Every structure is written in structure tokens, then in C-alpha cells.
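Q: Next come the structures, one after another.
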Structure 1
Amino acid sequence: MISFLRIIFAACLLLQYSLFAQEVLPPVQPWSGSSLELVADSSNPWITPSEKTKLTETPNYEETMQWIHRLVDASPLLRMEVVGVSEQQREIVMVIASSDRRTAAADLKASSKPLLLAQAGIHAGEIDGKDAGMMLLRDIAFGGKEGLLDKVNFLFVPILNVDGHERVTAYSRVNQRGPKQMGWRTNAQNLNLNRDYSKLETAGVQSVVQVINNYDPDLYVDLHVTDGADYQYDITYGWAGESGFSLYSAQWLDTVFKPAMNTALSSQGHIPGPLMFAFNDRDFSEGNTEFAFSPRFSETYGDLRHTPSILVENHSLKPYDQRVLGTYVFLEEALQLMAQYGKSLQKKRIKDQAVRLDSVTLAYELSPSLEDSMTLLGIKSRMKPSQITNGEYIAWTGTPVTEQIVVRRMNKPAKVVKMPQAYWVPAEWQAVIGKLLDHGVQMEVLTESRSVQVSSYVLDEFTMSSVPFEGHVRCGDFSHHRVTSDKTYRKGSVRVTTDQPLGALVALLLEPDSPDSFLQWGYFHSIFSRTEYIEEYVIEPMAEQMLAEDEELARRFAEKKAKDKEFAESPRAIYAWFYAQSPYYDEAWKVYPVAREE
């Protein structure tokens, strides 16, 4: 009896905390957009589980899959494909919506119809896209919107992070208004799928990248929900712009997609806006930041592949029904735009794929310029004294405000490298070769040994991160220099040409200074380990002999002692220096195995 009472008490306490979390959120703006008419009547036999709750709840994985199976089985326009299996052995499914008779990957890839790929639930607590997509698929199948497929094909992944989706509570996202029960941001191994596009370690991202390889979509939409500040926009979205690698496609998105999408959203009562990242992480008094993200993120990765990619971030402080319906409008309008203008986007993609870069920017930093500005449809805020920290905290008042703010652009190249003709990866690094293949990279696999002159990076000083990130201890700061030599590559080694559409992606994965290089992610950590040593009773007489026989060496030794007091006073450092000058030294230590063919 006591145990039962304890359970009841715990449940009541949890409910109290859940209600309290919603009560402390900023005031919500009233909303009554015409997209509310998209919600199915309760008598509709194909009403979605979320609509049954007035778009306040979202179904679990099993309920979602049962509903989708039933819909697909009943409609000749829909087919479902299992594209992967999660770490906890759940199926990752994709719905294929097409009026074509043949819908295999090769057929849709070869089709003249533009192809739209949209995914939901990469962060499983941000699940608006799943419920919106289910409603749209229902209306395509049985709601009179089958005409959407006359000139476009549609791929929809309802839940990418299926394991995170099932780690469901009312406490997953304290700053998000609904649904009542939400999934978790990361997968069952606590890995963030939207930090995985370069290293390809999670089942979800491996699955969707294989979909991109197999189907070659013309537009890729990744559906999220924000964290952070308050503002009036309910649907924000963006893509890699001037700092991206698909400038022709970005121009199409700027001039064709964005105006039409903003009109469609506004006409249905939504407030579209750009991606919002407060510069000071509190409010927008110091401006909004336009980031240049690395290829670990979906929209940057897609841009590098010349697959035009859009990041959608619904505003977490807006009610769930408003966010879901805005996503529905976004997806429907994207289909209509692809049907009407998709062929022009395909031409832009071809032009992007034909570009060959002389140099590639590996990383950007914020421009010092404050000349750019935007009109912010914001929410007024004020700083309040904290009773907890004795400092101040930001409080959002719920009062709409329109103001001009600075736009801070991350478009200043920070690290640039000349593109080589090709990269060489030795046969012993099959894990890295396999990842390049998984990305769809073209390469030549040697069937016999070959000698070639290459330029190699030798790492000088280096540090490692103090804490793991995404399951890896990443490289910290390091310095390097290059050496040119003739190397013989054995059978199974690969030559990866940069003269291919994915040439820039290859560079960002293989150049050590790239924030998302395989080196920085830790796939070459073994090169930092010394495996042969020398004792002082050997190096002392050897050093004496080396000095006696090599005047140039003696000069360099004297010069180093004179310039470096710490070195001159360290017997250990001196012995290490002489060992490094000897033929016994490990010539492969700290040599980055991936070399450049200039």
C-alpha cells in the first residue's frame, strides 16, 4: 500500500513540475491562422493520432508506424521503404510519394521529375515535421491533393532518430511548448545525429546519406525546432549562402524559393523569418548572427554535395499546433515550387557540380563589418535582478516590437588551402577509405603498387581536447609543416581525385586544418604515439660522434641552445633532439598518412 502511495505521489510531483515548466515560459502570442483549416475533422477515417488530440500530442513510434503502414497499404501513390535499422534495432522508414509506376531508387533518380527529400526527428524531441508530414501524406492520398505529385516526387522520413523518439517524457525540452510528451535530442548512444554528417557513425545519418547517394534528391529539407530567444517568427529557415559551395543553387533559393515560401506562409497566418542566433546568446541587442556551419551539420553537408539543403527551425515558444501547421504549409509549398520551378533548380545543380575550385576555405570567422542590418519582428525583453545568482537574467515580456538590428556574418575566410590534384590514402586506413565510399566519393583503388611524388603534412606540436565530444577525443591545437617525397602505395591504397563534384567535400574531410577532418575527429590518433625509444647511455656517445662528424649539425645545435634556454637546460629535450636527427628515429611519427598530389 505504501509503495502504491509513493508512486501516486511521484506521479503528482512530476505532473506539477511539468505544468510549472510551461507556466514559466514567456507569454505566448494569440494565433488563429487559416492553416487551422488543414486539421482533419474527427469523423475523417484517416485522421492522424496527433490531430485526434487537437495537435497537442504526438504518437509514439509504434503508433506512428502502424498508422503509416495502414495509409501506405491503402494508397497506390505511396510506398514505404526501410532505409536503416537503429542502434536499438528499430526500423528507420521512408515514405515514397509518387504517381510514377516505377519508384525504385534508380527510377526516381533517373526521372525527369524533380525530387524533394524531407526528414523529421533528427532531434527527436523536435518532432513537428513528423505530424505535419503525416497530415500532408494523408491529404495527398485521400484528401484531394494527389495533384501535388503530377510534376514532383516526394521522399519523407518521419522519424530519423527513432531511438531518441522513444526516450519520451514530459521533461525533454523545458523551453518548448508541446507536444505534451517529447522524445530526446540524441540517440541511444547519446550521439547527436546533426553532428554526424562528416563522420557517419550513427545509424540514422548513415541511412539518410545512403538515401541521398541512391536517390540524388534535388532539394533536401531538415525539420527542426529552435532553442533560445523569443521573437514573433514561428517558422524560420535558411541555407548556406555566400560562404557555401553551391552558389548557383543558393541563388535559386534566394530568388525563387524564399519569396514564394514567405508569401505562402504569410497567407496562412504564419510569420516566416530567417534563422535567428542572438549574437550575445540572450537577446538581439547586439545583432543576429549568420553562421557558416561545418559539414557535420545537415544543411552544410548537403550544400557541399550540391544537394540544395534547407534547415527549418520552428520557434519552440510557439504552441505545437501552430508549429505543426506551419510545417505542413512549408512542405506543401515546397512541393508546389519544385513542381513549378524544380527543373530550373536542376540546371543550377548541374552548374554547381561542374565547378572546380583552385582553393577551398576550410573554416570561416565572423567579419568585423557591422554594415548589414535587418528588420527584426521581435519580442520586447528586459533584464531583471536574479534572486538566485545576485546577477541579472533576461525576461521576455510578450510584447511585439519591430526594430532594426545588426546582422553579423560569418563570411571571413579563416583557413584556406590550395586544392591538390588528388589525395592519397594508404591501404592500411580502410576505415577512412570506407567512410569516403559511404559519402559517395569517387576514387581509384590500386590493384598493384605505385610510386608517386606527394606532399605530406608533418605535425609538430599538438594537444588533445580535455573532454570527449560526440564520442571522440578531438585534436586540439596543432602546428604542421609539409615535406615532399616519393612514396610507394601498396595494392588497396586509393587515389581520390578532386576533379569530381564532391571535390570540396573530399578536401574538408581530409585536410587536417578542417574542423571536420577525419584527423580532427580522431581517426588517425595512432600517429601521435611513439613506439620506439632510445636510452641515454646510447644517445650520449652517439650525439658526441654526430657532433664530431657533422659541422652543420653542430652549428644548429649551438644555435638552438643559444635561442632556447628551456631546451638548453633540459637533458631530456637535448637527447630527444639528437634522437630526432639520427637515422634510428621513427620517420612516420606524427606524419599525417593522407598525402597530397600537387
Structure 2
Amino acid sequence: MTAPDRPTATRRPGALRRLLPAIAGHPRAFRGTLTANLLGQLGGLTTAVLGAALVGRAVAGVPTPVGVVTALLGALVAIVTVATWWEMYVSHDLAYRILADLRTRVYDAITRIAPGGLGGRRSGDLATVALSDIETLEWLFAHTIAQLLTATVVLGVGTALAAWIDPWLPAVVLPAAALITVTPWLLRRHADRQGAQVRAATAELTADIVDTVHGLRELTVFGALERRRAHLAARTRQLGRTQRRNAARAGLETALIDALVAAAGVSAVLVVLDGIRAGRLDVAAGPVALVLAGAILGPASQVALLLKEAGTLRAAADRVDALLQAPSPVPAPARPVPAPADGEVIFDDVHFGYLPDRPVLRGVSFTLRPGETVALVGASGVGKSTCAHLLLRYHDPGAGRITVGGVDLRDLDDADLRRTVTVVPQDVHLFPGSVADNIRLGRPDATDAEVRAAAEAAQLTPFLDALPAGLDTPTGERGAALSGGQRARVAVARALLTRAPVLVLDEAAANLDAATEADLAVALESTGDRRTTLVIAHRLSTIMRADRVIILDGGRVVADDAPEQLRGRGALAAAVRGDAATAAGRPA
């Protein structure tokens, strides 16, 4: 297996800036971070200046009240210690509060665009955004913003004091401080590109690992574990290469900054020595002048080191912002209308395609009446599941409309839509927990008796009653402790618990044996006097239990009749094998 192509990422100008307002939600914590950092920085500067003054006076032989100065230094050290501890506490408290808010916003964004807007995304990539990319932003909120502001203040104070002692000192040190500060800016393009590559490579590797874990059974069955291991090794090497390039650039920045600091420090020493020789400075003021030179260079160096991480921060912010700003494929209604009590479903001249030049539905029209079970039949790829997805409003029609109880689906808010239309999918997902927990997902406020009634209707209780834990039986990871048929019945029970007036069964009987399918059909009939049921199926026994059968082909309805009538003229078999002419009753 060859190494995969290097992942790329699209820069989103202003992504980092759009995330900064998240601080506004925690003004107290930010003020505390700023105050503690400023107190610690100024306290540290004052301590250094006072200590330098003490040394200078001692060298110059000037009498000094050592006890008083020592007590003052001790107090300052205590203040700096407490301020530093407090700054670490409040800055991380602020950062993790903001990260929690961002994760909630990311979850809301996924909910808003799912599932139609997630078609091009991998689950591992989404997990990387929600976990790793947001965690990377901790550096921005805990170690960057307040520190940049306080470093600017300390730089200003140090410059003013240095100019007061010797005007030549800031004249020499400030240009070096400016060069130190702009060094990350000069290398910004490289930092952005390499940061984006690191985040993208991390996301690719994470997504591949998640896919590997989920597909271990298939990889084992087909002897592909070694090939998959080689693929993951290639991804890991790719990530290592991008990380090394990023680290090399960061190391170069650090080396340049250190060289500038060293050169500026030597220059400051020379200026101080010249000042003492020329009489501009007292000997006692020399150490203080050097400390103040450091007060200029230190904040500049701190700013540069903080900005050194900007490429990685911008890359993480780009990925988070891209998800937060992703448009919803189904916009919320401006003025929602109440959910209908009637479950009549009408597809009115519906057109739809996942791609602009590849239509799937071409003017589909049919009606599903309350209390009726209708089977939607056709060969694979004719648009059966697309009809179900449109009814669930994963997408909106390109033309035409779909109504339930006379209400256009686009006029229902999401909560009312989910209470009106529910689905039993072919690919059932169960969460770790008990069977009862997974059934109650359909209606969290359901009583134990209602959960059990739904389980009985779905033909689950004969299996569960034979187990010690009954409904509290664990399902395992992704339902691994249950068979395919048992998982399908849990999904049916979950759907029945919602009491939605419209039920969509998307190949729900595919994993059931014939006897269980028959029992389930009887249970659905007994619990759904006014429920509208749309069944998507290929199994003839399922189709024959429907009140009506609608046959799709070529994106259009080609037949709509009772199953006995369609079977009698061979239309059902023709529809499944894709013979549109015979299914429509036309000569082949």
C-alpha cells in the first residue's frame, strides 16, 4: 500500500478572530486572569528592579537599610508567588469553560447539519474537531490572550523607566525587541501551512484508527489486518514528517529569537558600561539599567514565543470554525407551525438530486393515508431511501413539496418533526447501556411500563425474559451483545415508544426471520389504528402485508396498486429486478 497523499486544509480568514468572542461569556474569569497575570508580571519586575538596586548600592558602597529591603523583597516574592498560582488557576478555569462552550457549539452544529450535511465527513474527523482541535485551543485561551496584553503593559513600563535612567538604553534595545516580536510574523506563512498540515494529518490518522476499530471483524475475516496495519503506519509516518517540519520551523524561530535577545543583551551591557564611563549613569544604577533592558526584551520574547504557536492555533481554529459555520442543508422555518395530529403524507411532484446534474427523483407524487401501510418498492438505486430521507427532512426537495397532515415539512421545527415522523433504519445503532436505555431514547420521559409495552410490541420480551437482567440487559458496544434481529427489534420498540403518527420502516425486517417478521407485522397492526406506515422492503413477504404498493423506477412512480394486483401481473418481481416496463404494465 502506498503512502497516502499529504492532506491539505483550506484557510478560513478570520477563523481565530471569530472564536475570540467566546471570552465574553466569562468576563469575570477573564478579568481575574488579566489581573493576576498583570500583578505577577509587575510584581516580578518590581522585585528584579529592587534586587538590582540593592546590588548596585552594595557595589557602589552606598549604605542601605538591608532589613527593610529584605522584608520588602520577601513581601514582593510572596505576592508574585500567589499571583502566579492564581493566574494559572483562573486562566485554566477560563480556558476549560470556553472549551466546554465550544464543544457544546460543535455538538449543536453537528446536530444542525446532520445527517444531510455530514455526507463528506468521516466520524473520526468529526471526533478530532470535537476533541483534539478544541483541546489545542486551550493554549489560546489559557496562555496567549491575557499574556499578550500584560506583556504589552510591562514592555511599556520597562521602556519608560529605562528611558528615564538612560535614553540610550531603549534606543538600543527597542529595535531588537521589535525584531523579536515580528519574527513569528515574518514566518507566518510557513507556520500556517505547517500547522494546517499537522492538524489535517492528525485528523486523517484519527479517522483511520476509528475506522479500523469499527471494521476489525471485516478486516479479520478478509485477512486484511496486515494491509491495514501498513496503511496506519504510512499515515503515522506522514504525521511524523509534518510534525518534524513544523518543529524545525518552530526551532528556527526560537533560535532567531534567542540570538536577537543575546545580541540585544550584549548591546545593553555595552550601553550601560559606556554610560558609567561617560558619567551618564551612577555605578549603583548600572544593575537596575540592565534589569530594565530585560524588562523590554523579556515581554518581546514572551510575545514572540506565544505567537510561535499561532500556526497550529489558526489551523485548529479553521477546522472548528468550518464546522460551526457549515450551512444547514435544511434551514429552520422562520415561523414554525404546530405539529399536525393527522399522519396523512403527500409527496407532491417532488424532484431531488444529491448532485445538481444527477437527479434521483423526477416528479414523484403519491399519498399515504392514516392507518395505511404502504410498501415502497423498486430496484436498488431508484430513490426509495431518498423518499424516506426527504420525509425525515434530511434534505429538502429541489422542487415540489412534502406535507404531513397538510403541513409542509419545511414549516415544522425539528422537535415537532421528530415527534411526527420516526424511523426504524436498516443500519441500527445502539448505544452502550441497557436495552431499556436504548428503547427510552425514543421518549426519555416514558415510564417503565410504557418501555415494556413497546418491547412487547416489538417481540423483544420472549428473548429478554429468558435473561436474568431482562430489560436491563446490557447491549454492549454498538449493540455487540445482541444479534442483528434483536437490534432491529430494539429499534422498532424505540420507534413505537415515540407514538409518532408517521412510521418509516427502512428495510427493518431484513434481519428478522419469517416467524418474527409475521409476529411484528401483527403487533404493528394492533398498535397503529391511525398510524401511517411507509415500508421500504425487498422481501416479498413484507411487501405482501402492505395495503398498497408503490413502485419506483427511474425516479418516478410507475405503479400504485394493491399488492395482490401487482403480483398477479408480475409487476412486483419485475420491480425488484429493475424491469421498469413490466412493472408499469407496459409491453417489454
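Values quoted throughout were computed directly from the atomic coordinates according to the rules given, and no laboratory measurement underlies them. Remember, it's a predicted structure, so these values are computed and weren't measured experimentally. Cβ atoms are built from the backbone, for glycine too; each structure is taken alone.
Q: Quick one: semi-axes √(5λ) of the Cα gyration tensor in Å, for residues 293-428 alone came out at 38, 26, 16 when computed from one of 1, 2, so which one is it?
A: Details: 1: 38, 26, 16; 2: 49, 18, 13.
The read-out comes from structure 1.
Q: Comparing distance in nm of label points 7 Å out along Cα→Cβ at positions 277 and 349 across 1, 2, which is largest? Working shown, then result.
A: Details: 1: 2.6; 2: 9.5.
Across 1, 2, distance in nm of label points 7 Å out along Cα→Cβ at positions 277 and 349 peaks for 2.
Q: State the single structure among 1, 2 that was used to calculate helix-only ellipticity at 222 nm (-39500 (n - 2.57) for each DSSP H run of 4 or more, over all residues; to 500), giving -19500.
A: Working: 1: -10000; 2: -19500.
It must be structure 2, since only it matches.
Q: With mean count of other Cβ atoms within 10 Å over residues 285-292 coming out at 23.9, pick the structure among 1, 2 it was computed from. Before the final figure, lay out the partial values.
A: Working: 1: 19.0; 2: 23.9.
The structure behind it is 2.
Q: With distance in nm of label points 7 Å out along Cα→Cβ at positions 405 and 541 as the yardstick, tell me which of 1, 2 scores highest. Mind dumping the intermediate values first?
A: On the way: 1: 7.4; 2: 3.5.
Biggest value here belongs to 1.
Q: Using mean count of other Cβ atoms within 10 Å over residues 37-44 for the comparison, can you identify which of 1, 2 gives the largest number? Display every interim value, and only then the final one.
A: Values: 1: 12.4; 2: 20.5.
Max of mean count of other Cβ atoms within 10 Å over residues 37-44: 2.
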